[in-house]
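> Please find the structures below.
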Structure P
Amino acid sequence: MSSAASEREGKDFGEVPVSIAIGGNIGDRLGNLHNGLQLMRAAGIKTVWTSNLYESAPAYVTDQPAFLNGVVEVRTGLAPLELLKTLKRVEAELGRDFGGQRFGPRPLDLDILYYGRGANEVVMKTEVLEIPHPRISERGFVLQPLLDVLSKDSDRHGVSDKVRKMVAEGGTNPYAEKGTPPRLFEGIPPGLERVVPLNGELRNPAKRVLIMGILNVTPDSFSDGGRYDDTEAAVSRARKMAEEGADIIDVGGQSTRPGATRLTTEEELARVVPVIQRLAADPERLHGACLSIDTFDSKVARATVEAGAHMVNDVSGGALDPDMYSTVADLRVPYVLMHMRGDPTNMQSKSNTTYSDVTADVARELMPRIRAAMEAGVPAWNLILDPGVGFSKKGATNCQLIRDIPKLRRELAESGVYGLADLPILIGPSRKKFLGDITRVKTPEERDVATAAAVAVAMERGANIVRVHNVALIKQAIQVIETIKSPS
């Protein structure tokens, strides 16, 4: 053991940053990762950042299921050997057999990669623990998620250069075929696939743009208010959108048009729970579509997920309910974190729509919300970012946000950690006023062609999900775009 490690074991130096690899390949793989993170937090190990989620072929012992892998950056007051003991207890609680085959199947594997940083970084080697982890450099399934939780100010031991080398030697660029402008890091190491959980499936967000169909069960939404505000009409519309190709049905009972009055929790629940329950009771008629609840009320989020919703879409990004992040973390569902200033009653005021650089400002204002969500226990793989087109934005700033999706990714990575550049991005331009201003079309329902054009640009710039009213039209537009761009 090094002298630095010996000193650390014998003294209290306060909380230190530690990088921990997390993975597993048997049982409920995703559930085991969530349980592991939860048990670590319960032991006083504080989450700072989590990586994106990666599926990888098994290494060393190849006759076993594929792994899910990630890295979590934490802060802890535990000394290295104390931390190791705690992690082993977590593994044991989740069924790890320490007498099993080395590198063989396991429900959860937790490895200390680095402990401390800079002058306080621990280098040590004992019979039970070596820091830094001796096999980091040979494992793309560790290097890539480790890179996700690093930043330009905390790039440990040339990790980014090692990832670039692996990519150059046979890695993949998931965005290359889509023609997306360059990202911070072009590609991922071979044998890995970046995935996000959605409705019980793991999906690669770069393979295909997903369509989120809008279902407003409200009397006062700006475009279709009153059309689907009874349960039968809403259920019928949701099933129709699923038939037309919607991947997600976003059910909302609280209007978020400018100036909308906030409902009580009970009023909102009365609108949305019956619809969610009916749809969840007959999933075959949704053709695999995921159910989303559009709400900024944590109580509504919890009740509707318990009723059958699969994800939460929060236009306030957690700003209007202090319990939202902990609720979503507890529910373990994907969470759309949107940028908005103020609330629907004042979001279009002059002060809330004035920006020096809308893209940079949005990235900067999203950052503390992203950090707070992760610290509350929402992992990166459950985060979807929405820059909030039409929310506290006017005119040209909406166009700039869509045009600047690559810049938004860079700004997030440069002000946070590298992995933020690869979070899925949702864009919701559908029928909004800025499209009417451009086309001089006053009626929202007549702006679907303009919406399709905005969607085409958003796709080209790297959007992963588009939120729209007219699913059939947008589905056709996306099919044409993807067919023309496909080399086959």
Structure Q
Amino acid sequence: MAKSLRASSEGLAIVDRARQRRGWTKTSTARWWQDANTSRATLRRFWQGDRIQPDIFIALCQAVGISDWEAIAKPLELSSPPPISSLLTPHLDLDEAPDVEAFYGRQPELQQLEQWIVSDRCEIVAIAGLGGIGKTALALALTERVQTEFSFVIWRSLRSVPSFHHLLDSILQPFDPAIPQTFQQRVHQLIQHLQQHRCLLILDGLETVLKQENTYTLFLLTYLLPATHQSCILLTSRERLSELEEVVRNRASVRSMTLQGLLQTEAVELLKAGGIMGNQMELLALSRLYSGNPLALKVVTPVIQFILGGNIAAFLNQKTLVLGDRLRAVLTQQLDQLSDLERELVYWLAIWQEPISFCRLQTHLLHSPDLSLVLEALANLERRSLLEKWFSTNEPAFTLQPLIMKLVTEALIAQATQEVEQVLQSHDVREFKLLRTHWLLRPGTDDIKGDRILSQLREELWRIYGAALPSVLQQILPLLKEQSPLVIGYVGCNIMALLTQLNLNPIH
């Protein structure tokens, strides 16, 4: 056996098909290099056609399910000059790129993004979407696909960057270790590098820094967006940037994609790869329940496997959503950034549980804010991918994404419970906020007994007050006397609805 082996182009094509069947990425699936007892750097060298040790070469082939490693290796030449591909290999700085276990589907999105970056030579491309939807994984797959088109490929995660100046220095480092002193000089040097070289700069998680430090927004809007260069800056963000959207409409070199859930066939493939076995109808129902969110599907897979013995129907019958700590934290971060008006709107959408038109939504608002403010708030929610838009009638209707619906409902119940406790302690009805501005009984229905949110609030309060709950709630009603209608709002309706539900559907 030769002292070293390298893959032929035909062999790499075989390996590429094998890793796609497993849902693995080329260089970001940690399991691949771990199973081969090697490193990510060596896996990258394998893909570049570099020579590596025979035992590692064979192990990399076997890890992806290829036993005939000789079909992958390039026949030994009489002389072994360095392969041309290694001379053309870009400078890769991907240490901050995360490891991805598996990647499924997204072929139309990859083709569109590749066209924008390679064929159209766009200067800025943004991928936006709800947390867990797969923006980073898509950016990784795209990077592997187009990296040979660039001289430099640099990945920077913005989720842990200490400061903007630290970020700027780390981007400049691969080009030239000598970093200029002033901010203006550093920015000028970066623009020069982007103009002189064909670079792919990936900034992952833009939403985490834009609200923390105005310097990022200044850098993006004042320097990067107006600059003309031959490079591409790839952005990922949980929300579409309003400033960027305006530029997208006016400049062909700037493009934006809002990422939706996986196609149902892709989601089913992901579930099967995770070990979930069931009939096609059950798998499709599970993918629809989670709107094709890849992270959500990965979270629920072990729950169904280990808690319910792989019984998908048993899980679906529970009529609930399992989020898991990681996904819950990701989505909660997005909800924590909402303004008061945006939060008021999502609470109403959670109460409605189904699409509601803008005109009808307006009628429920206790105060009558300026119409433009309500429209702007809805637009902000849509930019953050928190809303689903329906067009069943002439007027569009809005509802929440299923995962967001669950989180908002939980937050609504928690806040309503806290308000009842506070008022019972202080006897001050001004402590009511949510219960004043929102009627928890779904509008247009008189099904108090079966109302979902009222039932959950009743159960939460019962855990605190037990059998004394009816008398406890009765104590609130006298506090509402001689209060103005604006102070009372929906409070009286909510307390009476809770008392009625306790009578109709008592807890034993």
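> Suppose relative contact order in percent (Cα under 8 Å, 6 or more apart) works out to 11; of P, Q, which structure was it derived from?
Q
> Assuming 97, 57, 44 is Cα extents along the principal axes in Å as calculated from a single structure, say which of P, Q it is. Before the final figure, lay out each step's value.
Details: P: 72, 47, 43; Q: 97, 57, 44.
Going label by label, the one that fits is Q.
> If Rg and Dmax of the Cα atoms in Å, for residues 72-287 alone is calculated from each of P, Q, which structure is the one that comes out at 19.4, 63?
That value comes from structure Q.
> I would also like to ask the following. Please state which of the structures P, Q yields 3.7 when distance in nm of label points 7 Å out along Cα→Cβ at positions 368 and 424 is computed from it.
Q
> Distance in nm of label points 7 Å out along Cα→Cβ at positions 16 and 376 computed as 4.9: which structure among P, Q?
The value was obtained from structure Q.
> Using helix-only ellipticity at 222 nm (-39500 (n - 2.57) for each DSSP H run of 4 or more, over all residues; to 500) as the calculated read-out, with -11500 as its value, let me know the right label among P, Q. Don't skip to the answer; put the middle values down first.
Details: P: -11500; Q: -14500.
The value was obtained from structure P.
> Something else about it: Using distance in nm of label points 7 Å out along Cα→Cβ at positions 152 and 304 for the comparison, can you identify which of P, Q gives the largest number?
Q
We did not get these values from a lab; they are worked out from the coordinates using the rules stated. This is a predicted model, so every value here is computed, not measured. Cβ atoms are built from the backbone, for glycine too; each structure is taken alone.
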